[in-house]
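Multiple structures are listed underneath, in C-alpha cells.
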Structure 1
Amino acid sequence: MADRTATVDRKTAETRIHVELSVDGTGEAEVSTGIGFYDHMLTAFARHGRFDLKVEAEGDLQIDEHHTMEDVALAVGQALDAALGDRAGIVRMGDALVPLDEALIQVAVDISGRPSSAISLDFVGDRVGEAPTEMVSHVLSSFATAGKLTLHVRQLAGSNNHHIAEAAMKALGRALDAATRLDERIAGQVPSTKETLTT
C-alpha cells in the first residue's frame, strides 16, 4: 500500500502553519494553534477519523482568530488532498451520524475533486472558549475547498455550542475515514466514470 502521508507548510503575513497528516493512522494528534477549543476540534477530528495529525500554528491572534482558524483548515485540507494522490482505489463517499448528548450531526462527503460545501449549523451563542462559533462553518467549508471534496453538514438537534461543534468534527472524521478506505475490489482503479477525481 502506498504511503498516504503529506506535509504542508503555509506561510503568509498573517500565519505560519505546519501540518503533517497520515491517512492510515490510529488517531494520534498533536495540535497547537493558540486557540484551545480549535485544538480540541482538530483532535476530535483526527481521533475519530483515525488520522495521525500534527498541527503547529502561529497566527495574528492579537487581531482575532479568523486567519489562524481559516489557514489551518486550508492547510489540513491541502494535506489530505496531497496524501490521497490520484485517489485510486478509495471508497470515495462516506457519511456519519454522530450524537453528542443533546446534539446530533450528520455529515456526508464525496472525495470528488470538486470543492463544494453545504453547512447548516445553528449555534446559540457567539463563542466556545476562544473560538467564534461563526468560524466553525467557515473552517468546514475552507477544509472542503482545499481538500477538493464535497461536504454536507446538517445539524439535526442541539442546543449546546460545544456539543454541536465537537459532534460536527467527529462526524467529519468518521465520514472521511469511511470515504478514504481502500476497496480491494477496485485496487488501482479510480472510482469515477470520468476516470479522474483530481480535475
Structure 2
Amino acid sequence: MGHQQGTMAKTQTGRMALKTITKIAVLSAISVIIMLLEIPLPFAPSFYKLDLSEIVVMIGAFAMGVVPGIFIELIKVLLNLLINGTITAGIGELANFVIGCSYIVPAALIYRHRKTLKTAILGMSVGTVSITIVGSLMNLFVLLPAYAALANIPFDTLVGMGTAVNPAITDVTTLVLFATAPFNLLKGVVCSVIVLLLYKRISPILHR
C-alpha cells in the first residue's frame, strides 16, 4: 500500500512538473512575440523602443512563483537572441535579462506572501522603482558602452540622437536621466496597469 501511494505521489509530482514546464514554454513564446512589437517613444532616441513582454512574465511569476518567472524571462531573452541576433556579443541580452528580473522578482516576492490586490500593487510599485534604477545603471555602465563599442558608434552620436528629441540631453548622464530613466519608469507603470487589468482573468487558466 505504501509503495503504491509513493508511486502515485511520484506520478502526480511528475505531472505537475510537466504542466509547469509547459506553462513556462507557452508564456515564454507569447512574451517573445510581444517583445517583437516595439513602440517608439517621442522623448527617447530611436534605439529605445518600448516592448510590453514583461506583462506576460509578471503574470507567470504571480501565478507560478519567482523561479518560473525567472525562467520565462530567460527563455524570452534567449528566443529573442535566436530570432534577432545580437550586435553586443550577448552583453545587451544579459543586461536585458537582469533588467527584466529587477522588475518581476521584487514584485513576485512581495505578492507570494499574501496574494491580494494591495500586495500586487505594492509589489509592482517596488518592481517599477527597481527597473527604473537598475535599468538606468545598466544602461549607463553596460548597455550604452557595449552598444557604442561593438556597433562602432561614437558616444557623441548616441548623445546626439538624444539631443535631437530633447535639447536637455547633452551627455551620457543626461541621456540616462532624461531618456533611460523615464523610459523604464513608463515601462514599469504601463506593464503594471495592464497586469492588474488582466491577471484575475488569466490566472484561473494558469492555476488549472
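Values quoted throughout were computed directly from the atomic coordinates according to the rules given, and no laboratory measurement underlies them. Every value quoted in this text rests on a predicted model; they were computed, and no experiment measured them.
Annotations
- Which of 1, 2 yields 73 [volume of the Cα convex hull per residue in Å³, for residues 50-97 alone, calculated]: 2
- Origin of the derived value -25500 (helix-only ellipticity at 222 nm (-39500 (n - 2.57) for each DSSP H run of 4 or more, over all residues; to 500); candidates 1, 2): 2
- At a computed 1.06 (Rg/Rh (Cα atoms, Kirkwood Rh)), which of 1, 2: 2
- Among 1, 2, which structure scores highest (criterion: relative contact order in percent (Cα under 8 Å, 6 or more apart)): 1
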